[in-house]
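Heads up, there are several structures right after this.
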Structure 1
Amino acid sequence: MRNPFRYGRRVKGESFFDRVTIKRDILNVLDGGNNVVLFGPRRYGKSSLVGEVLSDLQEQGTLCAEINMMDVASLNDFVSRYAKIVYRATAPFAGAVNQVLGFFKRVSPTIGLDSEGKPELKFELSSTKAGISALRDVLELPEKLCPEGKRMVIALDEFQEVAELGLKVQFERTMRSVVENQEKVSYIYLGSKSHMLQRMFASKSRPFYNSAQKFQLDRPPEEESSAFVTERFKSVGLSISTDLSSKMVDLVGNVPYYIQALGSWTFNAVNGTGRKSVTPQDVEEGFSALYAAERILLENTFQSYSESQRTLLLALATEPTNRFDETYRNRHHLASTSTTNTALKRLLEASAIEPTTSAYLLADPLMVHHLKTIALD
């Protein structure tokens, strides 16, 4: 029996954790020729959602391209990769390589091999180091190569990472000056460092201020999550009570990635037993297996923070708050007010915690479980 849950990669089709309303709204904004910025913590399904949006657009005849900025090593690398994804999307309409060269003088095409050993057109900078001129050239390429009567949408995942490419705010300024004059191309900016991405698009001092419609990807309604779990088990002939599917959702904080992961491990606990229903013991076994699989990553992530940040994370995991008075700091062995505030700021920037109206909460529910486990050891 095939496992009905998918995680760890982009999911689609019946495995996609359906986001009907926000998907429709994003498509409507793009259809109007506008840009979109999508905020949300890691593992909420941003990439899968954007993948579904691009799939729908391609079915409608829109040219689509995407690039993950986490994969980009330098400005040179960005220029080369961006040229390649734009060429791939427009090649069926743009014609011969010579048409690309007519627009793009600083990059030369070469024939290389892809990850499967197949021939692939690549673009290499003719100069040793890219600058503003090369960046502007490649950013102008989509509008120039997109044929008349067609539209193009480009998705830039982990967009906040452009700040690490050397040009810093000059990258933002150059890109904004190019894209605001493009009529055939729209953009989807998304990233997991919500605090940084929001500053880029909400701060009046930043070039991208108010340049895109903002969407916040929150956790889905719990009843929809529970219904999804029930449906996926049902698709392989297994039943689960409403209470137990709700418990699964609650165990992992209603985070889509973890819902899929817990479902997968729980399925493994049932599969092969001959039973046709999921039991509480199966869910407990599934959660233990999920935590064991994630523990090394959780430990490494926790140790990557400074001492003051780790202490604050431990405190918030066991007693969430937004008031760090002397009594609270003493109870949890926190440092001074200034040191605690600095740690809080860094954790917000890293999207390790989320502000709510009543308290700061850890963004990763499994990290909460991990830190509570540590506290009990």
Structure 2
Amino acid sequence: MEFARLTAYLESLRKENVPQCDLTVWVDHQQVYRHFTGGLTGRETYWLHSATKVATATAALQLVEGGKLRLSDPVMDYLPAFGHLTVAENDAPRPAKTVMTVEHLLAMQGGMDYDFEAPAVRRVMAEHHGDATTRQIAQAYAEKPLAFNPGRGFRYSLCHDVLGAVMEAAAGKPLSQLMQEQVFSPLGIEDLTFHPTKAQLDRLAPYFTIDEAGSLRPLPQGLNEVCSMPRYESAGGGLMGSVDSYILLADALANGGVGKNGRQILSPAAIDDMRRDRQTGPAKEDFKRVRHKKGYGYGLGVRTLIDPASSRSPLGEFGWDGAAGAWVMMDPDHRIAAFYAQHVFNYSRTYYEFHPAIRDLIYEGLGLG
């Protein structure tokens, strides 16, 4: 293994408006590479934003394997408001022609958007004096007309937040408790949470954004915007955690669902189901327009490689990323897991340039691909 070029690349990002970053690479339950830049110590915490979705998909498929949830289940069976969905057609809402299912939520085929400030949400928050629950807020999302009939397209959206509410209803417990009991505790993960302590917040890595002029500027340290509602646990973007904790989840998913400590959280068959491309017809065309996912399709909560010519990684390599630049990759063929963290918002180069380069340099360093 030779990772000199990978290290040089990570260091070079400091000149490309990424002042700090942290990367770990594991193979078969063992760390083979770790490097952090810009004065980090490696103990920092990060808001994971959409990298949360990998943990959510894992817990959802656990419920499926346990018989508490089915991919074909109508969402309205768990959240009744979703039995009255409408679709925006020529600026007029019409009754939806298809029933939204759990699979639609996981595969981002629900036709929803990413509007946390919809009038129905504001109304529900006001009715509950700012303290509405995950399920109460998720039900409010059903009031806004969809962009298309469920299953008839792909649109990155609040689908996974609604999925979190469905999971709560199916399991009969809050999402945070469900994830702690089913995913985090079994793997020995101590530093992933929807509700960070003061000590975890004190370790939060500095936040930055790219402004309209393309310049880097610092942001105030604070809460993830989806955590401004105290009892709302965002399955799509609400987790905070450290690199050392998140990699334990990625390592398990890269090793047939078995963690470093030997605990099995998911079957290999379920992981294969997760990373199977689900986009067909109009949904496939929609996903092709996500320009920073060249060579990938979308499975159940994760990107999945479908064109090996675009990457040094093999077919079925899978993972996701987050709004501030977090990125996770799992490769079951070679039992490789990698997790990269940064805190820079509004930086498109992160997704179509930095992440693919890091991925390919990992494989180069391992002598693969």
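What follows draws every value from the coordinates through simple rules; no lab data is involved. Just so we're clear, the structure is a prediction, and the values are computed from it rather than from any experiment. Cβ atoms are built from the backbone, for glycine too; each structure is taken alone.
Quick check: -8000 is what I get for helix-only ellipticity at 222 nm (-39500 (n - 2.57) for each DSSP H run of 4 or more, over all residues; to 500), calculated from one of 1, 2. Which structure matches?
That value comes from structure 2.
If you line up 1, 2 by relative contact order in percent (Cα under 8 Å, 6 or more apart), the top spot, with the largest value, goes to 2. Have a look at 1, 2 and say which one yields 45, 26, 21 for Cα extents along the principal axes in Å, for residues 174-245 alone, as calculated. Computing Cα extents along the principal axes in Å, for residues 174-245 alone on every structure in 1, 2 gives 45, 26, 21 only for 2. For the read-out P(r) over Cα pairs in 10 Å bins from 0, in percent, for residues 214-325 alone, a value of 12, 32, 34, 20, 2 was computed from one structure; give its label from 1, 2. Here the read-out was taken from 2.
One of 1, 2 was used to compute semi-axes √(5λ) of the Cα gyration tensor in Å, and the answer was 31, 23, 21. Which one was it? Comparing all candidates, it corresponds to 2. Could you figure out which one of 1, 2 the value 1.6 for distance in nm of label points 7 Å out along Cα→Cβ at positions 182 and 318 was computed from? Considering all the candidates, the number was obtained from 2.
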